[in-house]
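What follows is a group of structures, each given as structure tokens.
The numbers here are math on the coordinates, done by the rules we state, and not lab data. Because the structure is predicted, anything quoted here is derived from the model rather than measured. Cβ atoms are built from the backbone, for glycine too; each structure is taken alone.
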Structure P
Amino acid sequence: MPDLDHLKKLLGNETLVARFIELFGRQMPVQMTTLRQYIDQKQWENAAAEAHTIKGQLGYLNEEEAMALAYDIERLAEREEGDAARQMTERLAEKVEQIVAALKAAVL
């Protein structure tokens, strides 16, 4: 479950929190698609960088499990371990979907 209190502490006000949630909900699915494409195209450096970016965004929500998955994907991409990176990316995608749904429910 996203840590909205952590996010509020980081961003400082409700307006910025709402904006972050909106952007996260729109951008994260796109970033996950991009990550998959980089892995499928064996663009390992780009895949590692995208996983690193995703990990940072998840940090705003204190999503440790998802951050750990993104970290693992980053390392797998650096080692060019495509099959493992693909499997881990699917696990992360499921987790990201849950996070996005929880964030949307929290702002309703």
Structure Q
Amino acid sequence: MSKRIKEERIKHLLRNLISMELLNFQHNNLITLSRVELSADLSTAFFYISVFGENEEKTILTLNKRKGYFRKQIAKKLNLRYTPFLQFIKEEIIDEQGSKRDS
């Protein structure tokens, strides 16, 4: 399997699994997983999150505090040699005028 195909497959699996975990995440905000990126050596997964509601920064901080739990769920459910470290990042949104803003 080529490295590119493997990377895309892992990103797809991670996106699906974390999306399901976010549905179970008890929080007052709407959380959207917009994209997943992997480091070149596949050791770190970056999850770009949009948060709609109050306390956006607090929600991102809470997700990053619980990344050990999310990583454990990934290790249980996916058959990977190494489970990547996780990082949740606030997604920047481009509005109609073409300027960036935080979600």
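Comparing P, Q, where is mean count of other Cβ atoms within 10 Å over residues 50-57 highest?
Answer by largest value of mean count of other Cβ atoms within 10 Å over residues 50-57: P.
For the read-out helix-only ellipticity at 222 nm (-39500 (n - 2.57) for each DSSP H run of 4 or more, over all residues; to 500), a value of -29500 was computed from one structure; give its label from P, Q. Intermediate results must be reported in sequence, preceding the final value.
Details: P: -29500; Q: -13500.
Going through each structure in turn, the value belongs to P.
With distance in nm of label points 7 Å out along Cα→Cβ at positions 18 and 42 as the yardstick, tell me which of P, Q scores highest.
Ranking P, Q on distance in nm of label points 7 Å out along Cα→Cβ at positions 18 and 42, first place is P.
If relative contact order in percent (Cα under 8 Å, 6 or more apart) computes to 25, which of P, Q did it come from?
Working through the options, I get structure Q.
Which of P, Q yields 3.8 for distance in nm of label points 7 Å out along Cα→Cβ at positions 2 and 90, as computed?
It traces back to Q.
Given 41, 20, 18 as the derived value for Cα extents along the principal axes in Å, which of the supplied structures P, Q does it correspond to?
Numbers: P: 41, 20, 18; Q: 42, 31, 17.
The read-out was computed on structure P.
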